[in-house]
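Below are structures written as structure tokens.
Bear in mind that the values in this text are calculations on the coordinates, not laboratory data. Owing to the predicted nature of the structure, the values given are computational and were not obtained by experimental measurement. Cβ atoms are built from the backbone, for glycine too; each structure is taken alone.
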Structure I
Amino acid sequence: MIPVPQIATVNDLFFRVAAAANPRAVLWQDEFSHWRPISSDQIYQRVRALATAFLRMGAKKGDRIALISENRWEWAVTDFAALAIGAADVPIYPTLTGEQIAEQIGDAGCRIAVVSTRRQFDKLYSVRELTQLEHILMMDCPAPEGAIAMNQLIGDADALGAERDPVFDALAHSVEPRDVATLIYTSGTTGVPKGVILTHGNIAANQCYTPVDFSFDSTDACISFLPLSHVTARALDYVMYNYGAQLAYCSQFDKLPQAMREVRPTVLVGVPRVYEKIRQEVERRAGQSPVKKRLLAWAIHLGLRSADIVYDGRQPGSLLWKLADKLVYSKVREAFGGRVRVFVSGGAPLGIDTAKWFAAVGISLWEGYGLTETSPVIALNTPLRHRMGAAGMPLSNLELKLAEDGELLVRGPSVFAGYWQKPAATAECFDSQGWFRTGDIGHLDADGFLFITDRKKELLKTSGGKLVAPQPIENKLKDSVLVAHAALVGDRHKFISALISPNFAALEDWARHRGIPAQPRAELVADARVVALYAELIREVNGTLANFETLKRFRIVADEWGQESGELTPSMKLKRRVLIARYASVIAELYDDEATARGE
């Protein structure tokens with residue numbers, strides 16, 4: 001088992017990459033979707049050239065450089081180049097509007113921004129007067145007027161091969177653990193986004209204490225597809241770089257299935273929604289054929305008997321399981337490329353039913369937990385230490401304790417320095433002894449495994465005083481192939497209700513097979529047969545809940561919730577404030593006769 005490579009700054013990690021002498025350190029797709037390699041030496045030379053360009057533009061230690069891009073090799077080069085000169089980068093989601101981007105760039109005081117495409121440039125250029133920007137660099141070519149093409153700044157850097165620049169190296173080595181590495185703006189599920197200040201030392205402390213149980217090494221390959229503006233994806237890429245593994249950049253989520261077939265990764269990290277969608281697609285396709293549907297149901301039923309064995313990293317020995325593996329389970333694994341040995345879920349709570357389903361098809365899905373403010377990992381399940389349903393075992397360099405109301409408090413070297421220019425918000429999230437208030441409700445079991453129940457601010461309190469954690473119930477609803485997303489409502493009301501955004505591909509399949517004519521979605525979700533279908537799902541979920549948690553009413557909405565339409569964060573969490581505002585009239589109808597309706 002390879003020990004965790006120790007680093008003090010992210011720049012130390014960059015020099016590990018540069019020294020790896022790996023001809024295929026990174027893979028990227030050209031305009032014809034062909035995978036092209038980038039070597040360790042090329043990464044070094046491109047980072048050096050871009051860092052030099054930043055210095056010529058007047059950037060200096062402590063400055064902030066905005067980075068607005070999908071996942072691509074230029075993202076990593078920009079990141080390493082900014083950090084090499086002692087600047088901090090500000091990664092911004094490319095799905096944001098121009099006004100939202102300008103707000104974050106203005107708050108961070110960025111004078112340089114790097115964007116990926118003409119579309120991102122146009123958004124930013126249209127609001128440039130709202131910022132302090134002096135230079136905009138663009139990754140794609142040709143660059144329009146007002147932008148600088150990155151390839152012109154990098155030039156013929158590749159031709160320098162293994163040559164090293166001692167002046168540049170000395171500058172990068174002069175960066176200290178206490179120096180700011182990045183400002184990451186939180187996605188704002190419960191309020192206005194805030195810039196989380198993470199130092200080189202914060203990030204390095206988290207990297208150095210990532211469990212060695214996964215046995216990562218230079219033979220591993222990982223596809224970088226989760227948004228790198230999110231700390232989970234960025235931390236994973238750093239882990240892969242630190243162990244010398246190969247990274248393949250996938251810039252569009254809809255290209256992921258093809259990328260998995262072609263790259264055949266050994267490591268896959270996704271948010272729960274990625275795994276939920278894969279499960280739902282497997283079930284939807286099987287549902288198109290009565291024979292396949294029965295076969296999948298048989299295989300899942302059989303697999304559930306051995307789920308604990310699979311989750312423990314062993315292969316069941318029965319002949320029936322091996323038959324099911326050949327007929328069904330292997331096909332699911334092949335959808336991931338057929339070579340993945342480590343599956344990790346992070347960024348949001350994973351429902352235990354999803355974990356059980358994947359164990360039933362022969363896949364151990366390791367759940368982790370963390371926050372942007374903790375760089376990010378707090379706890380993680382691993383092949384050697386795991387418990388299904390738990391967030392995992394806390395990292396050994398962190399202290400954890402629970403407040404009287406069950407809120408998880410954390411203290412340690414990976415906990416952030418504070419929010420950018422928001423001293424009041426910073427003071428509010430730390431107690432007098434320096435414990436960071438995570439905002440999550442949790443508990444530790446007798447063996448030290450951490451369990452997270454819900455977000456403290458998202459707990460629903462009925463008018464009868466009962467606290468209801470919405471996420472576990474929403475996850476139960478999403479176990480159905482018919483549900484894309486669900487949001488519980490009912491705070492300060494007599495009873496709990498649900499808004500359901502259907503998986504329209506599955507619902508329309510269901511309707512077509514029952515002879516229900518094609519119709520607009522608003523009419524489809526109002527069809528009595530569809531309402532009855534979801535009512536049965538609600539009834540099944542209610543059977544697993546305490547009386548005060550049960551869903552008394554629900555509404556199926558005709559909308560697909562997504563990131564661009566504003567209902568979901570980039571890590572696929574619900575933006576509850578947005579949903580409550582958007583469906584205020586629907587919620588009002590659910591409770592219009594509350595005074596006379598039966599409550600808990």
Structure II
Amino acid sequence: MINLDDLDWQKKMVSPDVVLTKIEPGMSIFLGTGVSEPRTIVKRLMNSSLPNLNDLELIQLVSMGDAISYSSTANAHKFRMKTFFSGWLASSAITSGSVDLVPCRYSDIPRLIHNGTIRIDVAFVQITPPDENGYVCLGVSADVPKYALERASLVVGEINPDVPWTTGNTHVHVSEFNYLVQSDEPLIYFPRWPVDEALDKVAANIASVIEDGSCLSFYSGTLFEALGKHLTRKRNLGIHSTFFTDPLMELVKCGAVTNMKKGYFRGKSLTVYAQGTPELMKWLHRNPMVEFQPIDVVSDYSRMSLNDKMIAILPARKVDITGGIALHVGRGNITATPGQAHDIFARAEWSKGGRTIFALPSRNLKGKSNIVLSADEYPNQFTNRESLDLIITEYGIATMTGRTVRERAQAIIDIAHPDDRAELVRQAKESRILYADQIFLSEAGYFYPEKITTTHTFKGDLTVRFRAIKPSDEEEMRRLFYRFSDMTVYYRYFSPIKAMPHTKMQEYVNVDYRRAMSIVGVVEENGMERIIAEGRYVRHRDRPLYADMAFVVEERYQGRGVASFLLETLIHVARDQGIEAFTADVFADNKAMMKVFEKVPYPLRAVMEYGIYNLTIPLTDPDEGSRPED
């Protein structure tokens with residue numbers, strides 16, 4: 001029941017010093033989280049010499065404001081701070097022992113407050129001025145303030161006119177407060193993050209695996225600043241994110257985010273916190289497109305599973321070649337603990353079509369490799385290798401799902417910095433992770449043609465990603481070979497080959513891109529990459545401006561245009577490399593292959609010899625072409 005007398009909320013206005021006299025030694029005080037920290041009360045609390053402010057316990061979920069900066073051994077007699085988040089400013093305070101970290105799943109915190117496991121006697125929260133009906137808004141932090149207000153015997157609201165009035169479970173009547181104080185501090189703002197070239201390429205690679213209609217979880221930091229710019233051409237993205245930031249605001253503004261494909265809070269960007277620039281805070285004011293809800297609502301797995309294509313993205317500090325992950329510490333850390341990282345990843349794993357991504361530049365700011373033999377010596381370990389899906393650097397994407405340790409090592413080394421790959425291969429061989437006879441072409445990493453990577457959709461809604469072959473494609477190419485029929489093998493290799501062991505296949509996938517090119521067509525099946533097509537050319541040794549070429553498509557994907565697209569791509573790459581003509585040998589009865597060649601917009605000369613067409617295709621000025629001659 002609302003007390004109408006409380007509509008005259010001015011009667012509850014007092015100075016912060018009056019509030020502090022109501023505190024008793026030993027009390028537990030909840031502080032609003034992050035940007036919503038009540039800075040005026042906090043600063044008075046820290047600087048006050050009142051004798052009753054003794055042996056206090058401060059509780060704050062995410063600490064990035066003034067409270068954490070005052071947490072030092074010098075104030076140990078006055079208060080001890082507990083936080084659930086080890087990133088940002090909290091990291092050094094936790095390491096020094098002046099702040100206690102509570103390892104806990106965020107989704108469990110409301111329950112622990114409700115049942116009294118986390119005791120709260122006092123609640124200090126930041127609010128908007130009351131409206132004409134006596135309601136205030138909690139602004140951009142909806143994690144657990146309402147739960148804290150219910151448990152606290154002393155509830156104080158700090159009124160800050162700069163707090164945006166947000167949509168969602170953020171409204172409280174002024175009658176819920178014992179006292180109100182006026183803020184004389186600005187909101188906590190965060191500037192936009194600078195983006196370097198390496199992180200920009202990492203973000204571009206992440207964006208390449210995010211499909212239209214995906215549901216994203218964003219955080220603060222350089223990686224997400226860069227990623228936002230690469231998602232502006234996506235369509236019908238959804239937001240289900242702990243944090244809402246400036247890059248997400250821009251994605252909503254440009255129309256990439258519509259939330260219309262979401263199954264939970266459809267049409268709304270769902271979040272717990274917002275942090276960013278003054279522009280973001282103004283944009284959020286009375287904005288119905290963004291919904292703020294408590295942490296248990298946003299983190300509930302059963303509800304999140306209603307959103308298809310949930311994408312979980314976490315920055316990593318180090319990745320070892322078997323899939324061990326070391327997360328960031330300090331300001332670069334966006335999660336509370338490795339357990340919280342598991343929590344984030346579980347959201348995507350519960351979602352139909354969900355993906356989980358660890359991303360990092362191949363080298364750190366000191367030029368040291370971020371890809372290592374073992375990450376065991378680094379703190380903040382994510383040890384659940386079974387949950388790994390994608391690892392991404394500026395040099396590409398490594399798929400972990402369903403791969404052996406050896407296959408993972410090959411894939412991760414492929415996305416390391418080219419200068420670091422030889423040493424990683426040596427260490428992997430020495431540790432018996434890679435075969436002792438594993439081929440390594442040191443030059444290949446420098447000449448890998450990343451720019452030719454492209455995606456195309458064919459008949460029957462078949463989406464294929466085309467890219468240059470990598471050494472880590474050995475096992476998948478081997479599996480493709482064994483899916484071929486005997487006739488396909490014969491047409492491709494001109495002999496009835498029955499086996500393709502490691503010794504043969506590793507020579508095939510290790511390509512010197514200066515004299516040869518191999519392009520594979522890849523589809524995704526159950527979260528795994530499957531190679532369904534391959535085309536290659538190799539320069540003639542005696543005539544380097546001519547190249548012999550061949551291509552093959554798995555039987556069940558034939559007849560959809562994959563072969564023609566692959567041939568066109570090879571021609572485009574070859575012309576860029578200065579190749580003047582292709583040569584090819586095709587069995588006369590391989591009519592499907594001949595039809596593909598006949599479609600090219602270049603003169604086609606074919607000479608029949610012993611039942612085989614010897615083809616020559618000049619790659620100079622396109623002509624109407626000519627038909628094969630017997």
Structure with the greatest value (metric distance in nm of label points 7 Å out along Cα→Cβ at positions 16 and 472, set I, II): II
Source structure (of I, II) for log10 I(q)/I(0) by the Debye sum over Cα atoms at q = 0.06, 0.10, 0.12 Å⁻¹, computed value -0.42, -0.91, -1.17: II
Winner on mean projected area of the Cα convex hull in nm², for residues 160-455 alone once structures I, II are ranked, highest first: I
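Given a computed value of -7500 for helix-only ellipticity at 222 nm (-39500 (n - 2.57) for each DSSP H run of 4 or more, over all residues; to 500), which structure among I, II does it belong to? Please list the in-between numbers first.
On the way: I: -10500; II: -7500.
Among I, II, the structure yielding -7500 for helix-only ellipticity at 222 nm (-39500 (n - 2.57) for each DSSP H run of 4 or more, over all residues; to 500) is II.
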